[in-house]
Structure P
Amino acid sequence: MIHSDDHAPPHVHAIRRGGGEAKVTIPRPDERVAVLRVKDLPTHEAMRAVRMVEEHRAHLMLAWEKIHG
């Protein structure tokens, strides 16, 4: 999820139904994905969020830029 009232750096919130969240950066091509915060989420689910951002980074960055300019 990308919040419209969010701030830099570009990032997504991976939210688990029932609670838990990982905040993960959307990196430029020359950067690595970074986990900014994990709250009430098992490590394997946070790593799943990282893999999903890695796989979809171009699409996610386009969405971020569309929302935040």
Structure Q
Amino acid sequence: MKRQIVVYKDEPSGKIIADVPSLGISTYGSTVDQAIDNARDAIKLLVESLEARGLEVPPERAPMQVVTLDAEV
């Protein structure tokens, strides 16, 4: 099962965040690899839990596009 994840650094904490938007999962790690591994584990646990209860696993969304913009405050 392929899922898109968004990985970024949380500046206040210094932790690497890994979000899985299509499943509503957010996890973290000390490194990018650790955050990705934690996301992989979280995806597996969620899918197993949903399937065990006979619930549908949400489909992946269309490919994401990351946009950077200047926002004046």
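Can you say which of P, Q returns 0.55 when FRET efficiency 1/(1 + (r/R0)^6) of positions 6 and 54 (r between Cβ atoms, R0 = 30 Å, to 0.05) is computed? Spell out each step's value before the answer.
Numbers: P: 0.90; Q: 0.55.
Of the options listed, only Q reproduces it.
A value of 27 was derived for relative contact order in percent (Cα under 8 Å, 6 or more apart); which structure in P, Q was it taken from? Don't skip to the end; give the middle numbers.
On the way: P: 27; Q: 22.
Only one of P, Q returns 27 for relative contact order in percent (Cα under 8 Å, 6 or more apart), namely P.
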Response to the item:
One of P, Q was used to calculate Cα extents along the principal axes in Å, yielding 32, 26, 16; that structure is P
Practice prompt. Kindly point out which one of P, Q the value -10000 was derived from, the read-out being helix-only ellipticity at 222 nm (-39500 (n - 2.57) for each DSSP H run of 4 or more, over all residues; to 500).
Written response: Q
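Readers should treat all values here as calculations from the given coordinates under stated rules, not as data from a laboratory. Values in this document were obtained by computation on a predicted structure and should not be read as measured data. Cβ atoms are built from the backbone, for glycine too; each structure is taken alone.
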